[in-house]
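Participant: Several structures are given next for inspection.
Derivation of every value follows stated rules applied to the coordinates shown; laboratory data play no part. Note that the structure is a prediction, hence the values are computed from the model and not measured. Cβ atoms are built from the backbone, for glycine too; each structure is taken alone.
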Structure P
Amino acid sequence: MTKVEEGMKVPKGLAGVSITDTKISKSEADGSLIYRGYPISEVASNAGFEETAFLILKGRLPTRTELGSFIQGLRERQNVGEKVFGIMRELGGGAHPIDVIRTSTSALGSIDREPDLDRKELSLESKMSVLAANCHRVPRGEAPRTPKAGLRFSDNLLQMLTPKEATDYERWVFERVLIFYMEHDMNASSFTVMVVASTLADPYAAASAGLASLKGPLHGGANEAAMEMLLKVKDPAKAPEFLAKSFKEGKKIMGFGHRVYKEFDPRARLCKEYLHEILKKRGDDALFRLSDAIEKEMWEKKRIPPNLDFYAAPIFYSLGIEVPLYTPIFAASRIFGWMAHYNEQVEENKLIRPDSTYVGPSGLKYVPIDKRTG
């Protein structure tokens, strides 16, 4: 990593600036993404969610015994207490789902009584899926949906998110999308988690901060905005007109563009295939044709490729999941990546405290309040 000289100014948004060394994951402009050294296509084709989570957290693939123990540890800690659901209800139906999860996660920091760091993280990782599935329904006064015994992580999350019965292939696709959302090197939320971890705050505090960073549309909220756009356009033939109007008005097209990927996002490319297969099996590929039309128009006019959010959104929609739950799904998966970054930070910790360049006035003289004008 190149040493940054004292006082050196860096680009806005830290674009292109490496702020740490990591062994967790890395994306490249050529469309490659690795998890702990494994190409994302290799992981998606062969590993399940829990196996991938173990890899991200521990740095290696688990043995059969280790995987069984990890799955059991998650199952033992997944139930969320009534006190937390009560907090959700108090927030009310108008609360933003991410605010609900963030507040609930903060409450868990006081409620959970896990004795050590590893078990605190395991408790948080397992409960995040339950918080995600209930952050929209419980504040509206509906009964919580809870995990079912014996189900794996992704199947349990899906059955809590929607009453719609999924096929084996649809469940497999949902698990792939969760794997894609699990980790993505130095993104806004992971950096936020690292900053809080550098103060040696506990995982609940770090995760609460990471969740807060998902509320804006430029990071976690893009999948919801992408789906809302698809629902608004409706007809593939209207894609050119819609985009031309958006370009003229200077509107950002959500679900397109990425700080790293300039040609294609490998996760989006795979999700596009999955969406096509799901809808082909149903005999109605209208949503795929609409998505494809917008993608082609964006590439032709702007040379901007779709990112994961653009194709994850219609997959979630096809599975019967409500749009306000798309970003919470992101959180339910990304918690494992956040905890990997938390651990990597505290292992060789140094407080993250960058400098800034002051460009304001100086040498001003205090004026008593009764002599001020204007």
Structure Q
Amino acid sequence: MRIVADENIPLLDSFFGDIGEIQRVSGRTMSAADVQNADILLVRSVTRVNQALLEGSSVRFVGTCTIGTDHVDQQWLASNGISFSAAPGCNANSVVEYVLSVISLHAERRGVSDWSKLSVGIVGAGNVGGELAHKLDRLGFDVLCCDPPRAEQEGEDNQDFVSLDEAMACDVVTLHTPLIRQGDHATLHMFGQQRLSMLKEHQLLINTSRGEVIDTSALLARLEEPNSPTVVLDVWEQEPRIHAELLEKVWLATPHIAGYSLEGKVQGSEMVYQGLSRYMGLPARKKAGQFLPEPALAKLSFTSAAEEMDSANIAIRSCYDPRQDDARMRLAMALSAEERGPAFDRLRRDYPVRREFSSVKIQLKGTSKSMQDTFRALGFKLKL
């Protein structure tokens, strides 16, 4: 059994080594010649999986270790008898923690002592948006969810969804939609000149979904106008060749790594391993948890003298502070135009280990129930 896999998929040997011989290739440059004699293809979102890549190959199973699937022509796979498996929700919590860290920084920057006073509009309430809404609700935020496809599917009886205009009126607008290029619910350039003009100076716009959901030219023009919103981008049009001028205009810029926690990446590998095991009729005995190393930060301790929001900020940023990724991104993008694309990919390939909140035990001595509830809602383990 020959397995061709993106070299950046974690724990390839641990999960797939006893299933077949693994050949690692660059996901960005993967070609038809690379997969010609493969039986199994394992990819990430940087590889377009379609007729051009697979026609005439011996591939019978494709797995993408990602939450999104818009890079895979599933219809063509099905029509050619090729099985497919994805990892929906694998890195949802990682993206949620990215957004929470960004919101905590934004609240501090605006002088908001209680971050839950910020209203949050979530555009796209799938695995990521739904989990974010759940956590924000537990933390006491006013949350509005916009998801037209779900609202249409679930009917008028479901009152959980609002219009896009209503969601865009919130203090924070965060995007978690798939990339849909056509149809009634197309998301390609959903945020163009007209919608971007609705966002004002006090608002924060976060995009961790797909770069093409926002029209780069329209966003650049809006950020050059007075009273423009604060913008955080983790995804970009035409990755890895991102728009250098736009990078200079946004508040925080990161290289498509919102879902790059170690837990999220390893869970993606595990979910595809499970799918492949089902396809081959094999028992799926391996679990992601057995491969996770001890975290570098294992415990934080707060006493009764600690303020709730200050403590939460310390814990959040001890696990993940997006300003570090922003600094690395800006240094890398200071290179020549020809070097930026490879540098963007290196930032992702060589991404430092990032652990989720659940890897840290929080010791609370004599603290309030409210503080305990906040840490529980964030996902930390508590020791009282």
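Participant: Can you tell which of P, Q yields -10500 when helix-only ellipticity at 222 nm (-39500 (n - 2.57) for each DSSP H run of 4 or more, over all residues; to 500) is derived from it?
Facilitator: Structure of origin is Q.
Participant: For structures P, Q, which has the highest computed value of relative contact order in percent (Cα under 8 Å, 6 or more apart)?
Facilitator: Largest value of relative contact order in percent (Cα under 8 Å, 6 or more apart): P.
Participant: So Rg and Dmax of the Cα atoms in Å, for residues 49-208 alone, computed for just one structure, reads 18.3, 60; which one of P, Q is that?
Facilitator: Q
Participant: With distance in nm of label points 7 Å out along Cα→Cβ at positions 105 and 257 coming out at 1.2, pick the structure among P, Q it was computed from.
Facilitator: Q
Participant: Match the computed value 153 of volume of the Cα convex hull per residue in Å³ to one of the structures P, Q, and report its label.
Facilitator: Q
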